[in-house]
Structures are given as C-alpha cells and as structure tokens.
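No value in this document is a laboratory result; all are computed from the given coordinates. Please read all numbers here as calculations on a predicted model, not as lab measurements. Cβ atoms are built from the backbone, for glycine too; each structure is taken alone.
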Structure 1
Amino acid sequence: MNKKEREKYSFEDLLRVMEELRKKCPWDREQTHESLKKYLIEEAYEVLEAIDEGDDGKLKEELGDLLLQPVFHSQIAKERGAFTVEEVIDTLVRKLIDRHPHVFGDADPQEVLRNWEKKKLENRESILDGIPKHLPALRRSQKLQDKASSVGFDFENIEQVFDKFKEEVQELKESIEEGDVKNIEHEVGDILTAVVELARFLNVDAEEALQKANDRFIRRFQYLERRTKELGKRLENMSLKEMDELWLEAKGVVG
C-alpha cells in the first residue's frame with residue numbers, strides 16, 4: 001500500500017493494510033485466532049471505559065481498535081480458506097434483515113418479538129444455552145438467573161433472597177470451622193450467586209455495581225497513599241487503626 005498520507009482512509013484501505021501487515025510484520029504474521037482472544041476482550045472493555053468517561057474522541061479511537069479485531073480474525077480465516085470479511089458482513093446483513101421483518105417488511109413488531117423468543121428456544125436444548133461462558137462471572141450469573149426466572153424458577157420476594165444469603169453465609173462459616181478448603185470455595189461461590197440474585201431483585205446490574213465499587217476503592221486507596229506521604233509516613237509502617245482513620249477520611253473527601 002502507498003505510504004503517502006490520504007485525507008481520509010476507507011474500510012477497503014483497512015483491509016489492505018491488514019493484509020500487508022500479515023505478510024510483512026513479524027508480530028502480526030504469527031498471530032492466531034487463539035492468541036488474539038485476550039485482545040478482543042481488552043478492546044471491548046476499553047470501549048466501555050470510553051463510554052463511561054463520556055469522551056467521544058477516546059470512544060472513536062477505541063471503537064477503531066475494537067474494529068481491528070474482526071478484521072484481523074477475518075484475514076486469518078481468509079488465509080486458511082475458511083471465510084472472508086466480505087462473507088462476515090454478508091452474514092451479518094442477512095441476519096439483521098431476517099431478524100427485523102417489521103422494518104424490512106410489514107410484520108407486527110410485537111409478534112416479531114414473540115416469534116423471535118420462541119425461535120431461540122426451539123433451537124436450544126436448554127433455556128440457559130446461548131449465554132457466553134467467557135462473560136464476566138457476575139454478568140454471566142445474572143443472565144443465567146434471568147433466564148431461569150423467565151420460566152418461574154425464582155424467589156417470590158426480597159425477604160426470601162435475604163434468607164438465602166444468610167443461609168449461604170452460615171454454610172460458609174461451617175466449612176471454615178471444618179477446614180474443608182474445597183467446600184469453602186464452593187460456599188463462597190454460592191454467596192456470590194446469592195448476592196447477584198439480590199442485585200437482580202433490586203434491578204441493579206451486579207457487574208456494574210462491582211466495577212463502581214472497584215473505582216471507589218481505587219480513589220480511596222490512592223487518597224490514603226497521598227495523605228500518608230503528606231504526613232511523612234509509610235503505609236507499611238502504619239497501624240491498621242491509623243489506616244482506617246485515613247480510609248474514613250478518604251470516603252468523605254473522594255467518595
């Protein structure tokens with residue numbers, strides 16, 4: 001491809017660049033579908049971060065990085081003789097048209113939705129099929145519980161969810177007393193599942209809630225680090241009581 005800068009590059013330019021990189025760049029040439037898996041996940045999360053920050057410039061850049069992933073995978077597939085990016089696009093467009101007969105035809109939107117849900121169930125052995133196993137654990141748990149709830153497998157009220165949570169905590173305490181390492185992990189998993197169930201009942205996205213809690217922890221801990229330096233101290237030499245006092249201070253200052 002000509003190295004001369006253009007006023008604006010096109011999707012076709014992207015495909016040509018990708019093809020050339022696969023031929024001439026040692027790193028790009030050695031990549032496989034498997035080696036790229038982690039980058040697909042990372043780029044998706046960077047898009048989410050840009051959305052949360054409300055930064056359109058960053059969002060534009062991160063969407064480009066995310067777009068590179070299907071283009072990269074399609075080029076690898078093309079080299080294997082499996083499929084091309086044009087076939088990926090063709091499949092996608094056909095799927096979109098097929099799923100929206102109320103837009104590209106004269107079907108009733110509500111009837112389309114009912115038929116779509118029915119069609120999905122007909123093509124699956126279990127109502128839980130179709131939920132990606134690589135989703136973050138909390139989000140996957142909430143989706144699994146939503147699916148089970150859709151056929152009536154659910155608690156009746158929030159008090160039952162709290163009771164279940166207390167039950168799981170008690171079972172964890174018993175496992176700890178027994179020193180059963182394997183069962184401790186099992187019970188911790190059950191507690192997390194109960195917490196997700198609680199979030200679902202309260203219409204809270206468990207994954208989003210934990211991410212925001214992580215952000216709060218970072219803000220507060222970094223405040224604690226700054227204040228420690230201002231006081232001429234080192235965290236590792238401070239007592240837990242001193243750190244707790246600064247932590248409470250951080251909650252009031254940085255939220």
Structure 2
Amino acid sequence: MSKHKHYLIDMDGVLVRGSTLIPGADRFIASLVEKGIEYLVLTNNPLRTPRDLAHRLQTIGLDIPPERIFTSALATARFLQSQRPNGTAFVIGESGLTEAIHEVGYIITDIDPDYVVLGETESYNYDLLTKAVRLVAAGARFIATNPDASGPSEHGIVPGCGSTAALIEHATGKAPFFVGKPNPYMMRAALNYLDVHSEDTVMVGDNMKTDIIAGIESGMETVLVLSGITRPEDVDQFPYRPSRIVESVAELEV
C-alpha cells in the first residue's frame with residue numbers, strides 16, 4: 001500500500017472496543033496529525049453528535065476533534081437536504097440524528113411528514129413504531145441511517161437500526177433506503193467533507209460487510225483490522241478481499 005494517503009477510519013472495533021481504547025490507536029491518530037494527513041472517523045452509529053463522540057474518545061485517551069468525526073446521522077441529513085431541501089420528517093432516534101436533521105433546516109413533525117427517518121435509539125417503544133408504520137403506509141418516504149442488524153453495548157448485543165427497519169418494512173411492504181455504510185453515498189459524502197479523492201484515500205475497518213465492501217465499491221484501498229468482529233478465517237467467505245489485513249491499526253505506517 002502507498003504511504004501518505006488520506007484515511008477514512010471506522011471507530012468501533014478499529015479505534016475503540018466498547019469503552020476501551022484499542023492499543024496503538026492513539027499513536028496511529030497522532031502520526032496522521034503529525035504528518036498532516038487528512039483523516040475522518042466514519043461511523044454508522046447515529047446515536048451521538050460528533051461533539052459527544054469526541055468527548056467520549058477523549059476520556060479514554062484518544063484526542064479526535066468533532067470536525068474529524070462523520071456519522072451516518074450527518075450523512076442522512078445531507079441526503080435529505082439534497083433530495084428535498086427544507087422538508088419535514090418524523091424521526092426515531094437520539095440527539096445525534098435529530099440535531100443533524102435540524103441543522104440542515106428540516107422540521108421534525110408527525111403531521112404529514114415528507115420522510116420517516118429511523119436511526120438507532122435507546123428508547124424504542126410501541127407507540128413510536130406504530131406511528132412510523134402508519135406514516136410510511138400513508139405515503140411518507142422511508143429512510144434509515146444504517147443497515148446494521150445489531151450493535152455492541154456495555155451490557156452485550158442490542159438490536160440495531162436494520163432490525164427495526166425490517167419490522168417497519170414487513171408491516172408496510174415498503175423497504176427503507178439505508179444511507180450508512182455500505183452505501184457508497186456515505187463514502188462520497190465523507191470524501192466530499194474532506195475534499196479528497198477516492199484514489200488517494202484508504203478505508204480502514206473491521207467489518208467485511210460494511211467497511212471493506214464500501215471502500216472497494218468506492219474505489220479505495222482497504223485495510224481490514226482483526227481487532228473487531230472479523231476473524232482471519234472469515235475473509236475467504238467473501239468474493240472480495242481487502243488490500244491488506246493487519247492485527248490492528250498499531251501495525252499501520254502512514
């Protein structure tokens with residue numbers, strides 16, 4: 001792999017594992033900063049704002065400013081604004097999503113919205129899901145931040161946006177448009193945010209089904225780290241391969 005390229009870097013499983021810093025992640029980020037290499041932490045998790053995530057990372061020893069964090073919530077808000085500027089949406093999600101949608105000029109409402117937008121949330125309830133189902137059935141366009149069926153938490157696995165989206169889809173017969181990885185839209189949005197080209201950028205991730213395929217389909221070099229969910233024996237199950245496989249970002253020289 002070529003050195004001195006720009007980097008898109010997944011967060012969970014690459015830089016952190018739960019609330020624990022992956023050894024060497026701090027040195028990897030510091031080396032990018034020292035050499036003036038453009039980078040962006042790219043996460044499908046839409047729960048928290050970049051400021052919240054930056055604070056969380058700083059508490060465990062990883063100094064990444066908010067402007068270096070790009071979430072599926074930010075990508076979703078940009079997508080909505082590009083499709084139907086200053087529209088309306090019924091939103092199921094936390095502050096990371098609602099704040100991003102407000103910032104692009106959208107109104108959040110349950111009165112005849114243009115879109116139903118589904119993200120991750122820590123407070124799913126039957127009434128919210130029922131309202132989402134009825135609005136989608138009545139004609140609201142169905143958008144979801146990311147297709148992840150499950151995700152990690154401090155207490156173990158939790159249902160992800162993809163699982164809840166499947167419930168709404170089965171109830172309405174209408175499939176959502178997923179904005180987050182592996183959708184190339186999120187990759188292009190991140191590249192545009194950094195103002196860099198895919199040929200000069202490396203995608204670093206721990207998930208073959210999201211990070212690596214998204215990087216490949218976007219024309220990037222890819223690095224699979226084994227510090228997250230993928231095991232070495234898993235790689236041969238896929239018809240595509242990353243450009244490089246390493247134990248963790250500690251092995252990467254930039």
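Taking Rg/Rh (Cα atoms, Kirkwood Rh) for each of 1, 2, which is largest?
Ranking 1, 2 on Rg/Rh (Cα atoms, Kirkwood Rh), first place is 1.
With distance in nm of label points 7 Å out along Cα→Cβ at positions 7 and 39 coming out at 3.2, pick the structure among 1, 2 it was computed from.
Only one of 1, 2 returns 3.2 for distance in nm of label points 7 Å out along Cα→Cβ at positions 7 and 39, namely 1.
Starting from the value 4.5: which structure in 1, 2 was distance in nm of label points 7 Å out along Cα→Cβ at positions 23 and 215 calculated from?
The value was obtained from structure 1.
Can you spot which of 1, 2 the value 16.9 was calculated from, given it is Kirkwood radius over Cα pairs in Å, for residues 87-238 alone?
Derived from 2, not from the others.
Which structure, out of 1, 2, was helix-only ellipticity at 222 nm (-39500 (n - 2.57) for each DSSP H run of 4 or more, over all residues; to 500) calculated from, if the result is -25000?
Checking each candidate, the match is 1.
Looking at structures 1, 2, which one was mean count of other Cβ atoms within 10 Å over residues 143-150 calculated from, given that it came out as 15.1?
1
Work out relative contact order in percent (Cα under 8 Å, 6 or more apart) for each of structures 1, 2, then name the structure with the largest result.
The structure with the largest value is 2.
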